[in-house]
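Please find the structures below.
Rule-based calculations on the coordinates, nothing more; no lab input. The structure presented is a predicted model; accordingly, all values stated were derived computationally and were not measured. Cβ atoms are built from the backbone, for glycine too; each structure is taken alone.
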Structure 1
Amino acid sequence: MRQGKAALYFHNVFLEHDTGRHVECRERLSVPLTYLASRGHLAGFEEIKPQAAGVEDIARIHAGEYIEAVKNLSEAGGGWADADTFISKATYRAAIYAAGAACDAASAALTGRYSHALAFARPPGHHATRYAAKGFCIFNNIAIAAARLLAAGSVERLAILDFDVHHGNGTQAAFYRDGRVIFVSFHRWPFYPGTGAASETGEGPGEGLTINVPLDRDVSSRQYLDLWESVLQEKIEPFAPQAILVSAGFDLYRNDPIAGLNFEVADFQALGASIAGLSRKTGVPSVATIFEGGYDLDALPLCLEAYLAGVGAIELA
């Protein structure tokens, strides 16, 4: 039986990040939230409005001139930051709150007060690098949250698990030489953004702590889940992380319009259960999930529901 409520970090400003007819749209949040409410699941969450991340938080991961450039472009009315990533008038504000949601969820998970902490925010983050927006991402929300925990001395070791169908290139770059962070990315290969080869394993103090699992588009979900479980057992458990942060990309779903990696809805529940099991085995009080990809608006609510059931945030009838 699930113990305690889960925490849901959400702010209406996430819906104001206006990308027009872009596939990374406000409906990626509004449609799943409406569905979860209709199923009675939101009653099991404590809904919390996050605080905006401060510039000092964001600057641990992103260069000051980049932060200023995003703010200036947004305040000027917006435009394209790169070929895939649009900035609107409200984007800078949405982005600092998205980073803040990740920070708040990460901190809350450490307290053990909640069964799970979900930062349900956009714009997403794991592709954003120190100097550039990339792949729909403005600020690297999960990296900013991890860096804040480390800077505060809240933990000495943490794990970042990334199951988005695309490699988390920005997150990898942020901690590639950091011996305090173990980063795991399962992703389709070869595919955007072109990084994430198995040979990319970290450098210096971080050598061996970057674990990339590039997967062929034909991999079955059973093969994926078996590999996932083996990496958690053989790599993450021995590292003994004191915090677990998850970059959750629901574009693993087989019919996702951008990518897909043969997951059915039920596979997300198994993935979530594996993460919850890791939390128990390592003694981590709770897990923080930060929303990344997932673009099939019909399937996304079902995939999210299944995952949340797996991690213990909700119960399915």
Structure 2
Amino acid sequence: MKYFPILIFLVMIISIPSVFAEGPEIYDVAISLIGIGEINKQIGSYELDFWYSIFSEDKNLLEDGPPPVDFMNGRDETFSSEYLASNIFEQRVRGVFVSDMDFKDFPFEKIILKVELEPMTPYDTDNVIFRIDPASGIDSSATVPGWSVTEPTFSVGTKIYGNGEEYSRYTAEYTIERSFIGTFLKIIFPVLIVLSISFLAYIIPEHFDVSAALTLLPLLAVVFLHIDTLDQLPVLGYLTIFDKILLISYALIANNIICTSREVRSFVYYGAEQSRQVNKFHLILSPIIIISLSIPLFLFL
């Protein structure tokens, strides 16, 4: 009996590593995108079709099942084509997902199509940890007409809620973008052409009826182009690249209209020579307007 306390102590020492060895289960998670549907810029939603899989090296999923997950930014998901084996679970997911879309670079913006998932309660970080499975990726069939899909990125982080609970969060991001040259030619180039037409008034300074038409009609054309293009976007509280270009265009056209008006007045009261001086002044003023507006608009706004 004198050795009994020693035996108890040895048993406790042996059991300590096994106690500390217990920890959260580690699962490898993968999302493989196979289809992109309608993208609604007005509300920041998009339709995705992908395979979701979860893999465990140590746990038998046939006995215990995979941890249930929730697609945090998903709406109206449907699930099909499930496959369950001893260490892997796969499922096809279709649904509408939402995320913040940044249109500051419109019309050269990049849209990030994001999928976020977490294990459901009570599978917090004390019980479940996610890792990125190398199977994560994108199929060549996942395309959007008029856009190109760049290389996706995958990450795993920790989401901490107000009650102090922490959950492992897996995030897949698929970025789409438009061709720079194609976008420039379709959206920016027409504005520049219309703006150039308004400058023709400077080469016919004494034909005031023609000059007035060459300045007023481009203004109307730019306004209609602006309204038509902005119909593609939601109501924004900030300026896009397109807005900044249009603001500079409005200022230049306004300068041209003022020039024509002053030319008419100078011609009537002071003669042709004074009218030509007004024409020259406003022409020189044009690059000054471009520079003085471009600096605050593109550097500070």
Structure 3
Amino acid sequence: MVDWFHWASFLAFLVLLLALDLFVLHRRAREVPFKQALVWTAVWVGLALAFGGVLLLWRGAEVGGEYAAGYLIEWSLSVDNVFVFVLIFTHFAVPAAYQHRVLFWGVLGAILLRLSFILGGSALLNRFHWVIYVFGGLLVVTAVRFLAERTEGRSLEESVILRLTRRVLPITESFQGQRLVVRRGRGVLATPLLAVLVVIEATDVVFAIDSVPAVFSVTRDAFVAFTSNAMAILGLRSLYFVLARAMGRFRYVKPALAAILAFVGVKMLLTDVVEIPVAVSLVVIAGILATGIGASVLRPAPEVRRPPVGS
């Protein structure tokens, strides 16, 4: 049984990790080297696996499998987040040394957003069974959108979020180090870095609408759903610095993500017809993701352009 003490302990664990990252490991602004990003990606994945092992010993194989499937779904969808982050950072010409700090606050906001969405979604599912069909249909529609969407055609200038941000926030003309706001005279002005953070947090609402229903396809346990999402999101920063430099090579990952969303969506729509075991879901999701990555490595795009990670 998961009581308030377990929730409090995990939240305290998250706060400790984030504080260590902000105040010790990345206190000063600097560019994150590729090799260091690889190492930290492995560290975050290792921590996630270790926590999954704790759940396995504590609550059994079924819950451990649900956590693993939920983690893999959120980690997979994080790849699409990276594509959008590259567009945002490139548009605002965010220096590479400042990107980690923005991603830190973005990750913190994403974790809080997932917590509220998962608690709300769990309450809805427990009270209204038909909500599962809404979630399933939403995921299938999102899968179709993934296939129809052209990343190359995205224009950040057309973003309603960006236009509203510029209209509401008085912004300085240049970056002021890693600061999000600065005092000018008797007033306070936002820096371009705060505008970037607002856009990232707003776009994460869209990502949460996709990922939260997806995790409920493999577990109805709010604690498992949140911990799997949170552990995947913690590694998003280092994953960004790894994938952003080779983004063009993974041309088959987006169709793979669409296939994953379609699978979990159909699984939810058929919940009262056939029950797909968690182990089967885990194998299917891992297989689809591995196929997308493997195909991208074996058959890379003819012309690969490396997007700038900073300026």
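Observations on the structure shown:
- In this comparison of 1, 2, 3, the computed figure -11000 for helix-only ellipticity at 222 nm (-39500 (n - 2.57) for each DSSP H run of 4 or more, over all residues; to 500) is attributed to 1.
- Structures 1, 2, 3 were compared on relative contact order in percent (Cα under 8 Å, 6 or more apart), and the highest value belongs to 3.
- Structure from which 35 was derived, percent of Cα pairs over 27 Å apart, options 1, 2, 3: 1
- Among 1, 2, 3, which structure scores highest (criterion: distance in nm of label points 7 Å out along Cα→Cβ at positions 70 and 174): 3
- When log10 I(q)/I(0) by the Debye sum over Cα atoms at q = 0.08, 0.15 Å⁻¹, for residues 54-213 alone is computed for each of 1, 2, 3, the one that comes out at -0.42, -0.96 is 2.
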